[in-house]
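Structures are listed in the sections that come next.
Values quoted throughout were computed directly from the atomic coordinates according to the rules given, and no laboratory measurement underlies them. Since we're looking at a predicted model, the values are computed, not measured. Cβ atoms are built from the backbone, for glycine too; each structure is taken alone.
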Structure 1
Amino acid sequence: MTVSVRPATPADVDAVVAVGHATWPAAYTAIAGEEYVRRGLAEWWSPEDMAQAIAAGRVLVSESDGQVTGVASYSVEGDVVDIWKLYVVPDAQGTGAGGALLAAVVAGPGAGAREIRLAHMAGNDRARAFYERHGFRETHRTADELGGPDSVWMRLPLPR
């Protein structure tokens with residue numbers, strides 16, 4: 001399976017939202033419960049919010065065989081990049097899509113940055129292992145906005 005990464009376009013809104021709806025139940029139901037998943041999808045994966053992020057140029061998608069398989073959304077403030085979403089649909093996990101998305105953030109918005117930061121949910125061991133394999137290290141934990149397990153913050157220092 002060949003994976004490519006590109007900036008999301010307005011035509012990708014439904015596919016980006018579908019990534020959230022495919023990944024969140026699988027990733028978070030066992031850790032935080034069905035109500036948490038329902039609220040998170042409504043709050044952080046709405047078509048309106050995704051359309052705004054895409055229009056602002058802050059969303060990348062991975063594709064395989066013409067299908068969107070993953071999403072990375074980020075923001076840049078000064079010399080710091082924050083990754084807010086990095087998700088790959090369950091059927092495409094292990095294909096390199098997540099690594100390709102992360103590499104595209106590092107090479108694109110991360111070029112010239114001092115560090116990349118992100119958070120994953122405590123108990124999401126698969127996410128933690130993925131980020132650690134790519135050089136991220138835990139810095140601190142904060143309470144989750146929706147009342148789920150703590151957010152585990154990690155950072156990747158970048159060469160300048």
Structure 2
Amino acid sequence: MENLPSILTPDFGLLFWMLIAFLVVLFCLTRFGFPVIIKMVDERKEYIDGSLSKAHEASERLAHIKQEGEALLQEAREQQAKIMKEAATTRDSIVGQAQEKAQEESARIISEAKKQIEMEKQSAIREIRAQVVELSVQIAEKVLSENLSSDKAQMALIDRLLDDVSQNESKA
């Protein structure tokens with residue numbers, strides 16, 4: 001059994017040819033295979049780096065757009081506050097003008113009412129004066145028409161006339 005080749009222990013010739021085959025495969029791989037693989041790995045690395053760079057740029061743009069959006073939102077809020085303030089100012093101005101107009105109108109109405117009252121007062125005074133004149137004329141006529149011989153008769157006549165005037169005033 002000693003001459004039988006052992007499966008576990010290879011022969012020197014087999015090892016030599018295996019080494020030659022390995023070197024040929026290694027040479028072919030180093031000459032043709034590894035450069036292609038390295039080139040593909042490098043291309044993949046460049047693609048990944050480019051993608052990461054683009055993703056970083058997109059992230060920066062997104063952050064910039066977000067900042068611009070916040071700035072626009074803040075500006076819009078400021079504009080809204082400004083518009084609200086202007087509207088409040090305009091409203092107050094309009095209310096003030098309306099109040100002034102109402103006061104002027106009420107002052108005008110009061111003035112006209114006072115003028116009307118004054119005119120009516122003057123008219124009433126003229127009427128009263130006319131009545132007084134008429135009554136005076138009537139009294140004078142009665143005094144002249146009656147015979148006033150004594151002081152007693154004159155006093156009685158004056159009292160009676162005063163009573164008539166009082167009654168006429170209370171009726172009017």
Structure 3
Amino acid sequence: MTEDLTPELAATIDEAFARRDRENMQPTIDFFEDLLTKHPGNPYVLYEVGGAYDTAGQEEKALPYYEQALPGLSGDIKRRCLLQYGSTLRNLDRFDESLAVFKAASQEFPESDSLRVFKALTHHAAGHHDKALATLLLVIADRIDTPELKRYEAAIRGNAEYLANPHA
């Protein structure tokens with residue numbers, strides 16, 4: 001099993017990604033499927049195959065590629081794969097699994113705003129509108145550094161806490 005992301009493979013992936021047409025993903029799917037035959041089991045290529053299917057709206061086909069890729073990934077690529085995996089689960093109405101992925105991913109990558117935003121999308125899709133808003137309020141409080149928002153930071157955080165835990 002090839003697990004490395006060599007500079008040559010990274011360049012090939014980047015080039016294919018840059019050429020993709022989101023309106024017609026089949027050439028990209030075909031390219032990455034072919035690349036996978038040349039690099040069987042490579043987690044970086046598996047991730048890209050999953051992402052191509054995902055972008056094409058073929059979430060069921062994307063899932064096993066993400067699942068196979070994740071154990072071999074690390075760093076930012078792992079974070080991106082977890083985000084896409086959790087989002088795909090959400091799109092398949094598998095909200096509990098999606099939230100579990102986002103919870104674990106957020107623990108592994110606590111500074112990732114994108115994970116928090118996509119977790120909020122899952123909360124919203126699952127009908128947890130207050131938790132979705134609470135999650136986004138915390139992203140705002142943590143990341144938007146303006147005098148106006150900083151003045152109300154305690155209130156924003158207090159409202160987020162109330163929305164996330166209304167019976168606490």
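Observations on the model:
- When FRET efficiency 1/(1 + (r/R0)^6) of positions 12 and 92 (r between Cβ atoms, R0 = 30 Å, to 0.05) is computed for each of 1, 2, 3, the one that comes out at 1.00 is 1.
- With helix-only ellipticity at 222 nm (-39500 (n - 2.57) for each DSSP H run of 4 or more, over all residues; to 500) derived as -32500, matching label from 1, 2, 3: 2
- Entry that produces 0.93 once Rg/Rh (Cα atoms, Kirkwood Rh) is calculated, selected from 1, 2, 3: 1
- Per mean count of other Cβ atoms within 10 Å over residues 28-35, the highest-valued of structures 1, 2, 3: 3
- Comparison of 1, 2, 3 by distance in nm of label points 7 Å out along Cα→Cβ at positions 36 and 140 - largest value held by: 2
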